[in-house]
Structure formats: C-alpha cells, structure tokens
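Next up, some structures in structure tokens.
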Structure I
Amino acid sequence: MYKRTHFLAITLLGLALSACVGTSNQDKTPMTLTKEQLGERLYFDTNLSMNKTQSCATCHAPTHGFSDPRDNGVNGAYSLGDDGKSLGDRNAPTAAYAMFSPSFSFDSKGKYIGGQFHDGREDSLAGQAGGPPTNPIEMGMPSRSAIVDRLQENPIYVASFKKIYGNTLFSDVEQSYAAMADSIASFERTELFAPFDSKYDRYLKGEYTMTEQEELGRTLFFSQQFTNCNLCHQLNKSQRHAQETFTNYEYHNIGVPTNIEGRLKNGVSLDSADLGLLNNPLVDDPKQAGKFKVPTLRNVAVTGPYMHNGVFQDLRTVVLFYDKYNSRSKQRQINPETGKPWGAAEVPINLSLKELETGPALKTQRIDALVAFMKTLTDQRYEHLLNK
C-alpha cells in the first residue's frame with residue numbers, strides 16, 4: 001500500500017496523470033505500473049469520458065472528501081455530465097470508506113444490506129467503477145468497446161494491463177473492461193480513501209481531547225437513551241472500535257422530501273418518485289420502496305449537500321429533520337433552509353418509524369453538540385474545509 005503522502009502530493013499538485021506517457025531509457029519500452037498505480041491513473045483520466053472532460057475524480061474529488069464539490073446550478077445536489085448539460089437525480093455519494101461496504105445481500109434479520117450506490121445495485125467497488133463511463137448522463141461513452149479503444153491509446157496502460165492481467169487481455173472487450181474497473185477498485189482500497197485519522201480517531205488513541213460540546217455530542221450519539229443515531233450509524237458494538245464506519249449498511253426510508261428545486265432544473269417530473277432500493281434489479285419487494293442505504297458519517301461535515309437527492313444543504317438541518325419525528329414543537333416542524341414546513345416524503349410508505357421515533361426531542365444545545373461531534377469525524381486533511 002502506498003503512503004498517503006504519495007497520493008496527497010499527486011492530488012494537491014493536480015497532475016494530469018493520464019496524459020503521462022513514459023519509456024525506460026534502456027530499451028524504450030513503456031514503463032509498467034502496479035495494479036494500484038494503474039487504478040490511480042485511471043481514476044484521474046478524463047480520456048475515459050466521451051468529450052474528455054470528466055474522470056472518476058470529477059464527481060468523487062480527493063480534495064473534497066471524494067464527493068462532488070461543484071455547484072452545477074443545483075447547489076451541489078446533482079452532478080453535471082460530460083456533455084455539459086445533463087444532470088442526474090441523485091447526489092453523488094462519497095467514495096471514501098466505500099471499501100468497507102459488504103457485498104449486497106439479504107441478511108439473517110430479513111434486511112437488505114451492503115452493496116454500492118444508494119440502492120446497492122452494484123455488489124462491489126469494481127462494479128461501481130464500471131458504471132459511470134458508459135452512463136449517458138455521466139461520462140457518456142457509447143460502449144465498453146469504445147472505452148477499451150481509449151485505453152489502448154496509452155502505451156503505459158497497454159503494457160501495465162498486459163503485465164497484470166495477461167498478454168491476451170485486449171482480445172476480449174468484456175475482460176478488458178472488467179480489468180479497468182478492477183484496477184480502479186484496487187486504488188479505491190488504498191489508505192487514501194480511508195485514513196482513519198480524524199479528531200475522533202485521534203481521540204481514541206489519546207492524541208486529542210474533545211471539547212465540552214464535542215464530548216456531549218459523542219455521549220449523545222452513542223447513547224441508548226438520549227438519541228437514536230447509533231441505531232443505524234454504528235456498525236460495531238464497541239464505542240471505541242478503531243475502524244468504525246458509522247453506518248450499519250442497512251436500507252431505510254426516513255421520509256426525505258422531493259428536491260423540488262433540483263427537479264425543476266434537471267427536468268425530472270415532480271410526480272416521479274425515486275423508489276431507491278426497489279430500483280435495484282435484485283429486489284422485487286414493494287416493501288423496499290423508498291429505502292436507501294445508510295451512508296457513512298465519515299467526512300459528513302464536508303460532503304454536503306445531504307440525503308440521496310441533496311435536498312438539504314446544512315448538516316444541522318439534517319439533525320433537525322430527524323428531530324421533527326420526536327418533537328411537538330412548532331419550530332421543529334419548520335425547515336430552517338426554506339422557512340416552510342418540511343416537505344412531504346417523496347415515498348410516504350415503508351417509513352422506518354421504529355427507528356425514527358425511538359428518541360426523545362432534542363434541545364438546541366444537544367442538536368449543536370451532535371453536529372460538533374460529527375465534525376470530529378472529518379479526516380485530518382479535510383479539517384480546513386470545516387471553516388468554509
């Protein structure tokens with residue numbers, strides 16, 4: 001595994017890695033890369049999009065918690081496609097810590113868990129990596145064959161793929177495409193994507209002392225009495241687990257309202273409901289409609305906007321949205337970002353009320369404390385973004 005400093009140097013300098021073509025001085029043959037190095041170059045390679053304007057890093061930027069930092073005219077809710085006009089209908093999830101999501105399955109508790117994307121439709125990182133290049137509203141390449149042709153334009157790619165996957169790789173388009181996705185997934189499993197070096201992690205090691213507000217938030221978050229946060233956002237039973245990802249990878253419908261402003265700009269009908277998990281081709285159960293995978297809270301304070309459709313801009317708004325299920329206060333029934341009552345659930349059935357209504361109403365002090373604690377889950381290299 002590379003050192004993080006290697007990756008950070010690449011990211012901060014903004015090198016056009018995919019454009020580099022090198023040869024050895026001795027025999028003039030293309031240099032070769034390890035699988036992780038190859039995946040790194042592919043991750044930043046805009047040549048893998050139709051108009052050569054996008055790479056994986058465009059929507060999952062290493063400088064912004066592997067989320068999409070662009071506004072795109074929709075307050076960052078949706079990503080703009082390589083064609084310069086297409087907007088998706090879901091907020092790009094962070095690629096950070098995605099390596100820990102288990103394979104998509106139906107567990108012993110009778111719940112769907114894991115997978116990649118908001119609806120788990122891809123089982124693995126490689127499956128996820130293989131999706132955007134040929135998506136017409138993302139990277140927009142017309143076919144896998146066209147992608148493989150682009151790969152073969154780069155001598156370093158050709159030499160490296162053959163060394164890693166075999167000399168006959170490019171005789172089969174499907175195998176070549178799978179090798180590309182596998183290489184990107186290998187890069188996404190490196191330490192750059194999951195350093196576990198936030199203030200919270202340093203606190204666990206005795207290297208950081210929580211402020212009074214952060215400590216209150218930590219206590220509330222892990223409490224079985226004062227909040228219901230950890231019902232879905234705690235994977236390991238121990239509060240001091242060194243690699244807590246702050247998600248149990250289950251699927252829930254929490255009543256997120258339609259992003260009306262976003263829909264007016266991306267052209268998707270306001271009457272159209274995103275059915276979430278039910279859109280997964282492996283799921284044929286109406287009871288799963290409206291459910292989305294519980295996201296990691298790692299870097300949550302710097303990867304807004306929030307929810308699967310980016311409908312909320314501020315992390316504090318998200319906490320207030322949850323609190324509306326437990327509070328009778330009229331103030332708590334108002335979305336502070338709009339000054340109006342919370343919008344109706346986009347999918348009003350299958351709400352996870354058992355989880356949503358198990359906590360008491362929260363006073364303002366406790367809401368602020370929870371936000372302060374979640375800020376401590378920010379990787380060290382992104383802490384400067386907290387003040388922006």
Structure II
Amino acid sequence: MEGNITGLMTTLIFQISIIIFAVKIFGSLAERLGFPSVIGELLSGVVIGPFALGAIPLPGFPHGLFPVYSESLAVTPELYGFAMVASIILLFNSGLETDLGLFLRYSVRGGIIGISGVVFSFIFGAATCMAVLHTHFWDERCLFFGIMSTATSVGITARIISDRKKMDSPEGVTTLAAAVFDDVLGIVLLAIVMGLVAAVNQSGSSSHLNASAILNIAFRAFGIWLGLSALALICSKSIAFLLKKFRSSYDFSIFAFGIALLLAGIFEKQGLAMIIGAYITGLALSGTDIAPIIHDRLEGITAFLVPLFFCVMGMMVHVAKLFDAHVLLFGLVYTVACILGKLIGCGWPALYLGFNIHGAMRIGCGMVPRGEVALIIAGIGITAGILNEQLFGVVIMMTLVTTIIA
C-alpha cells in the first residue's frame with residue numbers, strides 16, 4: 001500500500017510539473033496573440049491531456065503521463081482535487097474583487113440588465129439543448145446548459161474594458177455591475193438545479209418532481225444562499241476584526257481562505273455547490289479593510305492553482321469527439337444562442353435605461369464572454385455524470401468562441 005501511494009504521488013508530482021510549464025507557455029502565447037491567457041491555459045490541457053499527448057507511452061509511464069482514469073473522470077482524483085481547490089480560490093478571489101459600493105451604486109441599472117440577460121440566456125441555452133437532444137425542458141442536462149449560458153466572465157470583461165480605457169464610462173461600469181449580477185444569479189440558479197438533481201437522484205425519476213416540489217427546492221436553495229450570504233455580510237466586520245488578531249498579514253490571509261474552504265464544504269454538504277460558499281466568503285470580506293491585503297497575500301498560490309484549474313478542464317475534452325460533426329453543430333448552435341441571449345437580454349433593456357443603440361450594443365457585447373464560472377459548472381456537471389464528453393466539448397467550444405469573439 002505504501003509503495004502504491006508513493007507511486008501515485010510521484011506521478012502527481014510529474015503531472016503538476018508538466019502542467020506548470022504547459023500553462024505558462026500556452027498562456028504567454030495566447031497573450032502575445034491578443035487573447036486572454038485563459039484561452040492558452042485551456043488549450044494546454046487539451047494538448048497534453050489524456051485524449052492527446054498525455055496518452056503517449058513514456059519510460060516509466062507505460063500508459064502515458066496523463067492516462068484516462070475512468071469513463072466519468074478523465075484525470076486522476078488527486079489531480080482533480082487540486083483543480084477543485086483552485087476553483088474555490090478562484091471564486092473566493094472573485095468575491096473579494098467585487099466592489100460592493102460600485103455594485104450598489106449601479107445596482108438598479110446593472111440589476112435590470114443582469115437579470116434580463118440571465119433570463120434570456122437561460123431560456124435560450126436550455127431550449128437549444130432541449131431541441132438538439134429531443135428532451136424536455138426540465139431535463140437536468142438542459143438545466144445545466146441553461147445555467148452555463150448565463151455566466152459572464154467578470155475578469156475577461158473587465159480586461160477588455162480596461163484595455164479600451166473605458167472602466168469609468170457609463171457603459172463600462174454598468175456592464176461590470178450587470179456581470180456581477182449575472183454571476184450571483186448564476187450561482188443561485190446552480191444551487192437550485194443542484195437541489196433538483198439531488199431530489200431526482202433520491203427519487204430515481206424526474207417525474208416525481210411536480211411544480212410544488214420544484215418550488216420547495218428552489219426556495220430552500222435560495223433561502224440557504226440568501227441566509228448564509230446575509231449572515232456572512234452582517235458578521236464580516238467581526239470576522240475581519242478577529243482575523244486581524246493574527247498580527248501577520250500572511251496568517252490572517254490563510255485563515256480567511258480557510259473560512260472559504262469551510263463554507264464551501266458546508267454548502268456542498270447541503271447539496272449545493274462548493275463554489276457558492278467560496279464566493280460568499282469573498283463577497284462578505286470585500287467590504288472590509290483587509291480585502292486587498294488578503295488578495296495580495298494569496299496572489300502567489302492563486303497564480304499557481306488557477307491556471308492548473310483551466311488546464312485540468314481542458315484535459316476533460318475528448319479531442320476526437322470535439323471534432324465530431326454532431327458536437328460541432330451543437331456547439332455552433334449553442335454558441336449562437338448564448339451570444340444572442342446576452343445581446344438581446346442585456347442590450348434590449350439598456351435601450352430603455354438611457355443608452356443609445358451603440359451604448360446598448362456595447363453592453364450586450366461586453367456581457368458575451370463566458371469563462372471561469374461556466375467551466376466550473378461544466379466540471380461539476382461532468383463529474384456528477386450529468387454531462388458526457390460530447391456535451392462537455394460543446395461547453396468548451398462555446399467558452400472559447402465567446403471569449404475570443406468579445
């Protein structure tokens with residue numbers, strides 16, 4: 001047993017070392033070509049993953065350095081565990097970076113645009129999946145495709161607006177506020193759908209879920225999210241005060257991340273998703289004076305883990321199935337639906353909120369890029385057995401295209 005564990009850990013060490021080199025090389029190449037580094041990090045996983053170069057036999061690794069682990073999980077549980085910790089720190093940082101003051105200042109316009117974008121995107125995404133797979137709207141696959149289409153990458157959107165020197169423009173601020181609303185609402189929808197999936201798994205069939213049961217699950221998920229969010233925000237100053245008792249900024253930053261992990265575990269135990277707890281922790285601390293310090297102190301571990309997450313997500317893509325005609329067609333239709341969902345859902349209400357046609361189109365286009373949240377949700381879907389390799393490939397295609405096209 002000891003020898004087996006040593007072998008597993010040795011393989012993991014080699015895998016992480018290769019990933020570090022791959023994400024840095026591919027990420028740098030993507031930036032030189034004018035794309036966000038996340039594009040290169042995703043593609044690095046596709047290239048070195050178990051469905052490409054990772055399966056080539058090497059001395060000491062007869063099945064390749066990244067062999068396919070199982071039908072439901074392409075990589076080893078140890079490597080996937082690293083990716084899950086990375087997703088928690090990614091969402092924790094997203095919460096920390098949320099400007100609550102700015103968010104509240106533009107909450108009315110941003111909220112209306114964000115909610116409209118979520119509604120249109122969810123309907124378009126779920127309806128597309130329903131039409132292609134010839135199933136009903138409440139199929140858990142359709143619900144997941146609906147949620148993944150609602151996400152807007154705040155990081156990528158902010159990067160695009162910042163590069164254009166428009167961060168303080170009405171369109172720029174409104175777009176960022178709406179993007180934050182998108183992520184929050186998308187996380188709430190994920191909580192509801194995870195509750196529905198848990199209920200279906202217990203009953204064995206979705207036919208047992210009537211309107212009353214669905215509403216009960218929705219209210220429970222929304223209640224847990226809202227209750228713990230409110231509690232975290234109310235106690236944020238007290239939490240910050242206690243954290244500052246640790247004199248070293250590195251110590252209280254690590255403890256803050258420990259709280260994010262703890263809340264992430266609580267949400268998972270409640271049948272929701274870990275990333276929800278991580279985001280709430282970051283959001284609660286974002287209004288305190290220690291938020292920028294925590295963000296700065298965790299920068300090193302974030303720079304190490306987050307690219308690893310995107311690389312592992314890329315490894316889940318079965319290259320041969322990605323170029324399957326059905327996957328390409330589904331991916332194209334789904335991508336168009338996701339783009340239209342944001343252009344119509346966000347651009348249309350902007351016209352009635354004082355923006356002209358060009359301003360409304362800027363906001364709609366700014367909401368188009370998907371990114372980390374969509375990939376995290378897709379990762380949850382594939383490990384839960386809801387999405388297969390083909391459907392996961394569709395999501396990767398949509399994420400890449402919407403990020404590039406923005």
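None of the figures in this text is laboratory data; all of them are computed from the coordinates on show. Values in this document were obtained by computation on a predicted structure and should not be read as measured data. Cβ atoms are built from the backbone, for glycine too; each structure is taken alone.
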I have 0.95 for FRET efficiency 1/(1 + (r/R0)^6) of positions 82 and 170 (r between Cβ atoms, R0 = 41 Å, to 0.05), calculated from one of the structures I, II. Which structure is it? I
For which of the structures I, II does the calculation of distance in nm of label points 7 Å out along Cα→Cβ at positions 74 and 138 return 1.4? I
Source structure (of I, II) for Rg and Dmax of the Cα atoms in Å, for residues 130-297 alone, computed value 22.1, 62: I
Calculated from one of I, II, Cα extents along the principal axes in Å reads 74, 51, 42, and the structure in question is I
Taking relative contact order in percent (Cα under 8 Å, 6 or more apart) for each of I, II, which is largest? II
Thinking only about distance in nm of label points 7 Å out along Cα→Cβ at positions 90 and 330, which of I, II has the largest value? I
Value -8000, calculated as helix-only ellipticity at 222 nm (-39500 (n - 2.57) for each DSSP H run of 4 or more, over all residues; to 500) from one of I, II, is from structure I
